[in-house]
Structure P
Amino acid sequence: MLAPVKAEIIAIGTEILLGEIIDTNSAHIAQQLPELGIDLYYKTVVGDNPNRLTETIERAWGRSDLTIATGGLGPTDDDQTRESIAKVLGEELHVDPALEERVRNFFAARGYPMPESNIKQAWLIPSARALENPRGTAPGWWVERDGRVIVCMPGVPPEMEHMWVNEVRPELERRSGGEVLVTRTLKTLGIGEGTVDEMARPVYSMPGIGIGTYARQDGVHMRIGAKGTTREEAWSRIHPAEEELRSIFGAAIWGADEDTLEAAIADMLHKRRESVATMESGTGGLLASTLTDVPGATQHFAGGVVAYHAQQKIDAGVPAEVITSEGVVSPETAKAMARAARERFGAEYGIGTTGVMGPEPMEGVPPGTVHIGLSSATGAEHSVSMTFNQGRAAVKRRAVTTSLLLLRRAMLGELG
């Protein structure tokens, strides 16, 4: 198999077909194929039905050079990926002794006898070789015949991602003989999409690159793309454009590629040897959860309180007269919550969130109304208000992102 390659992805599982879980595997793979010079033509979702699965694999085998399938490699009767591929290729399944030993050792190391149904995870066909899966019992398959390839990986995302990074992508890179695409995404905060586009226009004319701007939940992203016969050649075109964009946008760029806003905030706090505390009402602990998603959170997260009711806020240190005079959902209450959290946990910064998540209004306040307060150890206090009525979950996520933006601006000295 040589580049250029026509590829397709098959996501296998009735739970994906019925929308019970989101197919993140296909998106993960699809995003990386262009970097390998591989053109993705089709994506298919098929349930755990042997006939339909066989039909789907047969169609892919007939029209695509590379088929990447995820799911259906478990030990149960509805896991039919191996059987379907064997049927399409007309080859016999057999138990591979080395794979059988590996699967049995997996269970023995955990003190459990191996159910005999798991023996199917040691099956191979003559055209297949196994792909290592140190995170589970199901090895993957690399099937190659007649100039075509089928790659099978587990449906469990951590297992699939590990196998992709360590087994599949390196092999595809070795075989890539055509033009490759590389990209760099720069992430900005505090500037609207139209303004970002205008500011970036001087870089658009640089040779050999393309730039697109995209509004995302964590700001506006700029994606730089370049092609070359090698990754090194493509990167040599991207680097000057990236340097120019960083010069134009300065501190508005908070991260790149897979960076997350919470990790960028944590890094800033670590470097400054500072911490943040939270008191949340409408967001219900989501802000604290997001801040502690970053490893080493004990260094930057001092503590948090979820005070959903007015009395809980008062018990946590919010002056009763503020709530009485300003209302539970108000900028002043948000700032008082931030101040109480900061003082309670001895942090340099405190953040308070209060709002009406919806779907109904509360005491005349429209749903989607959120007030976020920030208090710093210098005595400075600030607040941001927003109305974003797109359902409770979306309002909570937007409030968390806005809280992180407010904290970042405070640390950069942008709030005065």
Structure Q
Amino acid sequence: MSKREFDIIVWGATGFTGQLVVEYLAETYGVDGELRWAIAGRNRSKLESVRQSCLADGQCDQLSILIADSNDPDSLAALVQRTSVICTTVGPYAKYGTTLVAACVEAGTDCCDLTGEVQWMMRVIPQYQKAAEASGARIVHTCGFDSVPFDMGNWYLQQVMLERHGIYAQQVKARVGRNRGAASGGTIASILNMMEEAQNDPAVRSEVANPYALYPAGISAGQDGPDQTGVKFDEDFNQWTSPFIMAAINTRVVRRSNALLDFPWGESFRYDEATLNASRYQATRSSVAGGIGMVALALGPTRKLAQRFLPKPGEGPTRDQREAGYYEVFFRGINTQDRRQDTVVSVSGDLDPGYGSTARMLGEAAVCLAKDELPVGGGFWTPASALAGKYLSRLTASAGLTFKAVDSVTV
């Protein structure tokens, strides 16, 4: 790729999460340093407002504003040709992401996003994979809370396991511990759109339920079954567990990473996720509440009613609420041949997972694509398979994430 005008363009900068990405990049990398970046959207006055709110006086003119429209393929094509990386927060991606992916693939422009829409990724990956390989465009999905802490947490665990015992974990259990935060309006919009697609086309429901939905074409499925439903006691953590709503996304991503990396953890590698609870009662309450919520969203009439009360795209918590948020996820790597070599690590974040931490993870994914030497060429990648160690360094240095080996697990 020849030298382009910008390293990164933040597409969707006027949305709630988009503004947080702009704020993070401005605070971390400035607007007059080595990182050449710009903001883009379809409304100049709103972009100008974002620029003024995120930058100090006198800096605004140093951050370029670019105009394009998701409904205008020509404008998107012109936009992506000006940059090395597109960092997009414009979702639901099943509605607004395909045209952008097509433009990036055509131009050989890298792209990272926040999608957790398995049904959309299942469509665009086979449609554009060969063209992306040919153009050199690296498309990295799921660069927010779904699924960076989980995909990179498993990757980190495997490195620790290898360093300590000379072997990778053939099985990994991810368990969500303490956390505070709310689902973003954009995430909820994506879930609602997926529910609507599943209602209109039953095939979507069965495709998304496939534990290996995101496996590369032509590779046989492994041994993992459906995600956890109901309450279970986990002897390895000595705690009761309940289903984790994001498991339906994260588990598919982690399994895809293993396949894209040519199965370093084995073709029979197993991975699952659940939420830790302090008691059986708490686990039961969480499981029942989550089940009722998902049923409500799956049914057309109750889904429409729920939309009145759920956060809308563009809505989100205050700065104080975001800064009061946090999360911690534990990963247990299992050596099925010698359980004495089991290894546990944790991944934690110091902000609300769905907004503040997500914005930082996406921003650093874009910088990693733009600035770091990575071992992959064009194609559709996961965070761990494309960014790996370079990304881990950025996440721990600047984005407020901590990865560490631990001796005990607490809720």
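Nothing in this text is a laboratory measurement; each read-out follows from the coordinates by a stated rule. Source: prediction; values computed, not measured. Cβ atoms are built from the backbone, for glycine too; each structure is taken alone.
Quick one: FRET efficiency 1/(1 + (r/R0)^6) of positions 134 and 382 (r between Cβ atoms, R0 = 35 Å, to 0.05) came out at 0.15 when computed from one of P, Q, so which one is it? Could the numbers behind the result be given before it?
Numbers: P: 0.15; Q: 0.95.
Comparing all candidates, it corresponds to P.
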Identity of the structure behind 19.8 (criterion: mean count of other Cβ atoms within 10 Å over residues 190-197, calculated), options P, Q: Q
Distance in nm of label points 7 Å out along Cα→Cβ at positions 6 and 350 - structure with the largest value, from P, Q: P
Where does the value 10 come from, among P, Q, when relative contact order in percent (Cα under 8 Å, 6 or more apart) is the thing being computed? P
If distance in nm of label points 7 Å out along Cα→Cβ at positions 286 and 358 is computed and equals 2.0, the structure in P, Q: Q
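If mean projected area of the Cα convex hull in nm² is calculated from each of P, Q, which structure is the one that comes out at 24.8?
Derived from the structure labelled P.
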helix-only ellipticity at 222 nm (-39500 (n - 2.57) for each DSSP H run of 4 or more, over all residues; to 500) from the coordinates reads -11500; which among P, Q: P
